[in-house]
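Pasting the structures here.
What follows is calculated from the coordinates using simple rules that are stated; it is not laboratory data. Note that the structure is predicted; figures quoted are calculated from it, not measured. Cβ atoms are built from the backbone, for glycine too; each structure is taken alone.
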Structure I
Amino acid sequence: MKLFNCKKKYYLSILIGTLSLVIGAYFGEDVLGGAKHDYLFHEKYILSFNENFFQSFENFGETFEVRNSPIFFIIFSLFLKSGITINYLKYFNILIIIILIIFFNKSIKLKFKKVDYTTLIFLNSIIFISPMIRSITAWPYPILWSISFFVISNYYFLKFKDCKIKKKCFRYSIKNILFLAISAYLTPNFSVFAFFYLYFFFKRFILTKYSLQIILINFILALPAILFLIKKDFYIFRHEALGVLSNYSISDTLNISNKIIIITSIIFFFIIPIIDIKKIKITKFININIYMFIFIFINIVFFNFSSGLGGGFFYHLSNLLFKGHWLLFIIFIIAILSFKFFNFINFENIFLFIILIIYNLQSTIYVKYYDPLLFFMFLFLFKINIEIKKISRKYFYFYIIFYILIFSKRLIIY
């Protein structure tokens, strides 16, 4: 009877969460503050593809200065052709959220085996609280769909890691590749995760017919995008560095130290619920080797991140309290020491960190690029020991505070 009640609460929580997104979409919720602006800027591309597909396709990346793939705008323009008005397009986001929830839950059950319904309620609620999810649902943008297909692709990656029969593993690897390709065609940034997955595929199959087929399939799927980018003179990079952000120098894009410090601080922000402060022993925590010292020193020396390009919670808090980067640098050092103390530094995690750096090649580094992406990665990709029941509650409360902070900032700006 108790199990039945928990199951009912679980489905009720999903229903309430979905309805809250519908209400948010109806009232145009934009807790991020930039979702509405981004949508209105890109809305003309949806309308243009609806009016004249071939001319719009020809102009995309040229007279249309945009960093995104045209796929999302083409798909949404097809909805318009079916007679749906543009104001109702946002409600199609609810469908992809439902698919996201389904595969998220399947991934949780696969990765952590026996998970009680109370834990699932907390974990699902995090998705419905996510500022990025809520804002981008109300104001359609490709990254919501990309992250949903990314979760689907990762589900099949978990199936791949869990299986023992090579032929079956190969089928899961292909499904992973296909859904990641969809994610990448919607938002090209997600294509970099292919390198992480390929490492595991080659590790399992070595030099066999399966690995050769995987290479071929990846090449075939990537070829149209590569040819399109070549034809359009790699507009994704051109407009970012020289057009859209004309007030900033190209060093903002190319300075790797900026990305390392900012992205490390964002990772640390989102990993806080996993860190158990009670286990920290100061003498071992502050133990730093020469390699860590050099790494920290070099990145701090070369850091020159420009204001107005995002930066995340700790970056803005540092500027607010100290009118400079000192707090950010302290957080960066604490983050490195924490990763070492809790054994987060290993080959797989370093690989993923590099992926996250490449994932954000543009000058701007916004929190919305990592929420709730990092949450999914901590659960399913990073090599971290997680007590799912314990951290589900912590993450739930963390996201409530996170939402309040974002909302408060939005009110202050307003």
Structure II
Amino acid sequence: MKLTRDATLLLLTRSVRSFSDGFVSVLLAGYLTQLGFSSARVGAVATATLLGTALATLLAGALADRAGRRRTLTLGALLACATGAAFAASSDFVPIMVIAVAGTLNPSAGDVSVFLPVEQAILPQTVDGSRRTRLFARYNLAGALAAAAGALFAGAPTLVARHSGWDGLDAMRAMFVLYALLALVNVVAYRALSRAAEPAGEQRRAAPLQRSRGTVLRLSGLFAIDAFAGGFIVQSMLALWLFRRYGLSLDQAALIFFAAGICTAFSFLVAARIADRIGLIKTMVFTHLPSNVLLVLVALMPNAGLAIAMLLARQSLSQMDVPTRQSYTMAVVDPEERAAAASVTGVARSVSSAGSPFLAGALLGATTFGWPLIIAGSLKAAYDLLLLRQFGAVKPAEELVPGEGGTRS
């Protein structure tokens, strides 16, 4: 599939951002622990990042089409640059909490960010409906491969400190400076987007979420359940569990999350092919349910080797719902409401996931057993069943056969 220039630029920005998020999500727990933070405080910082992201995502979705999508994305990248610089310069709990709320740090391996709703609104404009899911698969593939590379790179501070005599904490701080510098790459890329990335005049004037309101709110409620469950196992919390449960080092965790990211990356291409055969909703549910069983099994394994094996198996399935979910959301709303729909569903996910890292940190502070993983797997399975029940019959236009009804419920 040949990509337009704008689509190529967005795949680039997603890759750069995901590489940064990949090493930050692995580093964050170890860095904060080195600063003397308790497990509960590590969870509180992760929660603060997600709450701040939720607010910024809501503003981006509401204002991007009026203020300009390219301008909104550029400002977000400049904020990311400031976030990295400020985090590198801070050591105390209160300033770090403020930066976490106001900035763009992402404790998750996935892309939960202010950029996502705007990019999701632009991407469908670059292809026709029959190729939309494949484009989202490529978009997420690029992000997952970059995130895997970033997770592997998170082991760099340990290696630098071991072989150069550098202080380990200073080496970690340097990674946040790198985060800031990479954000400048995206500033340049966003400024290079064409005018075609902007909405048409009537889309800019349209009020958000009119005809699609009911569908988006129902989807948001379901996505909130999934995201709340996912907050228990954001990559920073999984890293903390591996550190505490099995005594793994930062460079060992980096290797594990690199392998997990590779497993995730290529599953996106498989997801697009499956969706072509059985539909978007069925692909989301029938790949996600088995992954949640595997997630529970990770917590029950008696040693690190078996737990890692189950984790990698789980990662081969767990993210297949991401490109299909994004494609489905963009398909069942009106084109002029895509930015608002992506924002509302994104905010629902960010807000709902914000409280659970703190709970996960508190649980891990009390016991090293994998209760966060068991809770997450159980809630996610419930989400899958509810999604199939409520939206199994609501199909996007490309899945309809002659004589079937519309795409909205």
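Have a look at I, II and say which one yields -26000 for helix-only ellipticity at 222 nm (-39500 (n - 2.57) for each DSSP H run of 4 or more, over all residues; to 500), as calculated.
II
When distance in nm of label points 7 Å out along Cα→Cβ at positions 56 and 352 is calculated for each of structures I, II, structure I gives the greatest result. When relative contact order in percent (Cα under 8 Å, 6 or more apart) is computed for each of I, II, the one that comes out at 29 is II. Kindly point out which one of I, II the value 26.8 was derived from, the read-out being mean count of other Cβ atoms within 10 Å over residues 16-23. Computed on structure II. If FRET efficiency 1/(1 + (r/R0)^6) of positions 224 and 344 (r between Cβ atoms, R0 = 25 Å, to 0.05) is calculated from each of I, II, which structure is the one that comes out at 1.00? It was calculated from structure II.
Out of I, II, which one gives 22.8 for Kirkwood radius over Cα pairs in Å as computed from the coordinates?
Values: I: 22.8; II: 21.1.
Here the read-out was taken from I.
Calculating distance in nm of label points 7 Å out along Cα→Cβ at positions 136 and 304 for structures I, II picks out II as the one with the greatest value.
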